[in-house]
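No lab work stands behind these numbers, since they all come straight from the coordinates. These numbers were taken from a predicted model, which means no experiment stands behind them. Cβ atoms are built from the backbone, for glycine too; each structure is taken alone.
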Structure P
Amino acid sequence: MNTLQRYILISILFLSQICLAQVSDDLMLYRKNFQNITGTNTVSITSYNKNGSHFVFVGGAGKVDVYSLNKDGILTPISNHELYMQKGPARGMVADNINGTDYLFVANKHGNVIETFKILNSGSLELVSLVEDTDKTYLGTAITLQVIHMKKSSYLFIGGLEETPGLSSFKIQDDGKLTHVQSMKDTNKIHTDGIIGMFTHVVKGKTFLYTSGFQDNGVSSFRVYDNGKFKNINNISDNTTDRYLTGAYPVTGVTLGDNKYVVVGHRHHKYYKRNGFIKRPNFVYHGDGVSVFKVNNKGALVPHFVLKDDESTKLKGQTRIEVVSTDNNEAILAVGTRDDASIQLCKLNEDGILSPINYLETGFSIYYGLKSHKIGEDNFLIAGSNRFDFKKVVSYKISPKINRNGKTLRHMVNLKYKADATEKQIIEAEKAFVNLKNEIPEIANIEWGINDSAEGVSKGFTHCFTITFKNEHAREVYLFHKAHLDLVSKIGPIIEDVFVMDYWTPNN
């Protein structure tokens, strides 16, 4: 290769890195689809690629719903399955392959059991194992699960909350059954009281597990051995300077270049109103932030960086952090928030610096129900809410941001009423629809009218409501707002058909 060829190659590589950086700095979420669930709420979500078929598992109170996910982000219901004693919610869920068989492991929070389901080719589930809590296993109020593959065997690590805090390890047999290996009771030293997040890294051939401690406000590191046993390595508590761990909640991690990082979010105890739920009520609120820890060569965590919440971010009440994509130089993360009711996209660079990109106000609180999934080259997020009036699962595609500057969003809803709908019912429906402007501040304007076309191509649609929004956030808030969901439920029985179109138009 001559000097000119080298120069051209270097220039191409340099420009490609610039283009990639520009794209990652301007990513946005765009809703693709939503479907109803059969359970009462959407607490936890996981996904799985089985032989090229993509499945989404949605866990709520008493049930797990199964959906397929296609390359366009469309969710299609497949089946639903009752949990043990119809309890739950299915708070912790993880799908994995154990020696050629695909399983879904479910932490049934209030059933105090771990359930193992075989994932069939159709995506449906078949129960194969159930492990109940004992006074030695600390499975009561089980919340978080993590599969760790060692050289000869795979293990399921289980963390819980409230009555019996601690960390447990079970060997996963080829038939999906679980054999108890070790349990470690929570102490004042380790952070395992309310393990709501776990992640693993392999450092110099050794496996380490990292846990959040929701009630004891910190994170802990554990060395995991080939036989599934584990020991504590180091523990880091909350402070008011270089970490935000009051109510430590989601945990994830990435490897970038030669560096390994663990990223920890928190839902600060100030956001909880239930008396007696928080064990240490003398906390100090010092803001919201996402903490980044660097993993040293001994597998221990070292405080490294904090992305602090401000007026340009949505980080209040973090309940889930998902890694959307990684390359050798950076990772894209999605932070789901319960109190900001948003998904915040962030970028973590090779130096461990976390910076915000864009966020979408989802219109619903996210409570552990957020999962990233990749199909081909496309990245998706699947989300849900613990709200009992929500009862939906939503898919988003992550793409370069579309320029909407100088444009306004119109949302047109055309209705066809059933033949037996009374005039009184229709008038009440009209008033309820127009009243949404008073219930949902994000609506900029509503206008409506009754069809007056004589062309004969209205296909029986009689009413048109046009809602104006200033941006995508407002549309999402409207779509999943309680007032809108109540309206849909109220007038649904008298609606024969509905036709919806959205379009962007230049500002007047």
Structure Q
Amino acid sequence: MPRKVDFLVIGSGIAGLTFATKAKTHGEVLILTKKNKADSNTNYAQGGIASVFGDDDSFARHIADTEKAGEGLSHPDAVKIMVTSGPPLVQELYELGCRFSTDEGSAFELGKEGGHTRRRIVHAKDFTGYEIERVLLESAKKSGIVISENEIALDLIVKDNECLGIYYLDAITKKIDTIYADATVLATGGAGQVYLHTTNPPIATGDGIAMAYRAGADIANMEFVQFHPTSVYNLQIEGRSFLISEAVRGEGGILKTRDGAPFMDKYSPSGNLAPRDIVARACVSEMLRTKSKYVLLDISHREADFIKNRFPTIYETCLKWGIDITRESIPVVPAAHYTCGGIRVNTWAESSVPRLFALGECACTGVHGANRLASNSLLEALVFAARAAERLKTTKTLTASKILKHDMPGKTGPNFTLQVKELMDQHVNVIRTQKGLEHAREVIQGLEDQFEDGIHLINAESRNIVNVARLIIESALRRKESRGLHYITEYAEKDSTLGKDTIINTNIVSN
């Protein structure tokens, strides 16, 4: 039977939970999540939230650092909103009970990461995401917000160019049903599982981006996939590569070749604190040059007690796998980490489809441009979730005539997940070629053609992965330049004549 709620949220990370707790004052909120409510990219975020609190810092500096990392493609209005709105919302999390690390018991202990010219990373040691998730789940529970677990969103309901809700697979009945809402909010996280090697958990299959694309929403800048430079070589935990936070380099960690030679000064004046796109390409270049499967990250020159206290999760996890980071280097490789593109939204998180909002990693606010500055992701999710909740004041109630009983056929479709992962790792990685991208597009188009139109697939993740892979490949082929996270050997230089955004939808492809 169709259900109706005021506000429907898909996803239970920092973006979805922040929106829900703030939207509760405007009406009934229902959160659907396809796994456990605490299973999200937020939960695995080690670094922290970038925000201006230091006496030597300023909004202007944070804005400049963000736009420099974004390689000229960041949207200035969105960046300004994020940076200036951030500190009160971070303070609000602290007052809710987030156990952020403090200096002498009062001021935040601020970390520094690549691309930042000042210490501005608010953190809870190296388990910041876990701590934020814990506090927001407690706040949602106290607010009486219903979080329905193990519910699989399949497709958006769109009629007369309006999003009316979703089709989903009910966890109890195992049947396809509908939920209608005055506003539907996609907060489904990233798409790292499109790649074979990723720091993302298994749930990060690009569901929100794929559903929005099939519904006709604008999708932007999918070519900009951020690879974290330092995931532990050959170490996966529950389907995700274990990453070593950028904060390790912020506290003095040095990247070296396998024979112990530092190399980052060859690639950037910022050395080991260069933005992630530069560091990831440098790591791959050194691996190719030395014919090695990994490079080394060394922080063993710092005091052992400092390392254990500042990075307890990293220290204990590596030690469990036989690596004592206080005494030896860590073997690391780049792995798919963050989707800078996504569902194109305005500064109120509204997509091109009325009544459909997108937040967090599945959204493209324009903040990140061609490369995300470290620890801006949690800040972006926090700020634009709060703005989306504020926007609800102008959202009109659905009329009863639009809530109809639909025939909802569903079936099991083909599973191409492993094939896509291998294809993306080979041809759409840190360094790309025109020929490789064209081959990948041909293969993906062949896979896409095997899915039936208008059918809701009970095993929806495979189709979502295929759709998202297609969007990344198509966007990469249309950006005939190298900028930020997109590096293509045939177009190694920037081209200032190209637009800021690569936009794709089911009807239009433009640049």
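Just a few scattered comments:
- When helix-only ellipticity at 222 nm (-39500 (n - 2.57) for each DSSP H run of 4 or more, over all residues; to 500) is computed for each of P, Q, the one that comes out at -10000 is Q.
- Among P, Q, which structure scores highest (criterion: mean projected area of the Cα convex hull in nm², for residues 229-348 alone): Q
- Top of P, Q by Rg/Rh (Cα atoms, Kirkwood Rh), largest first: P
- Comparison of P, Q by distance in nm of label points 7 Å out along Cα→Cβ at positions 165 and 181 - largest value held by: P
- Read-out FRET efficiency 1/(1 + (r/R0)^6) of positions 29 and 173 (r between Cβ atoms, R0 = 35 Å, to 0.05), computed value 0.95, structure in P, Q: Q
- Identity of the structure behind 0.25 (criterion: FRET efficiency 1/(1 + (r/R0)^6) of positions 333 and 493 (r between Cβ atoms, R0 = 35 Å, to 0.05), calculated), options P, Q: P
- Entry that produces 157 once volume of the Cα convex hull per residue in Å³, for residues 277-372 alone is calculated, selected from P, Q: Q
- Given 22 for relative contact order in percent (Cα under 8 Å, 6 or more apart), calculated: source structure among P, Q: Q
- Origin of the value 0.55, where FRET efficiency 1/(1 + (r/R0)^6) of positions 93 and 221 (r between Cβ atoms, R0 = 25 Å, to 0.05) was derived from one of P, Q: P
- Distance in nm of label points 7 Å out along Cα→Cβ at positions 285 and 309 - structure with the largest value, from P, Q: Q
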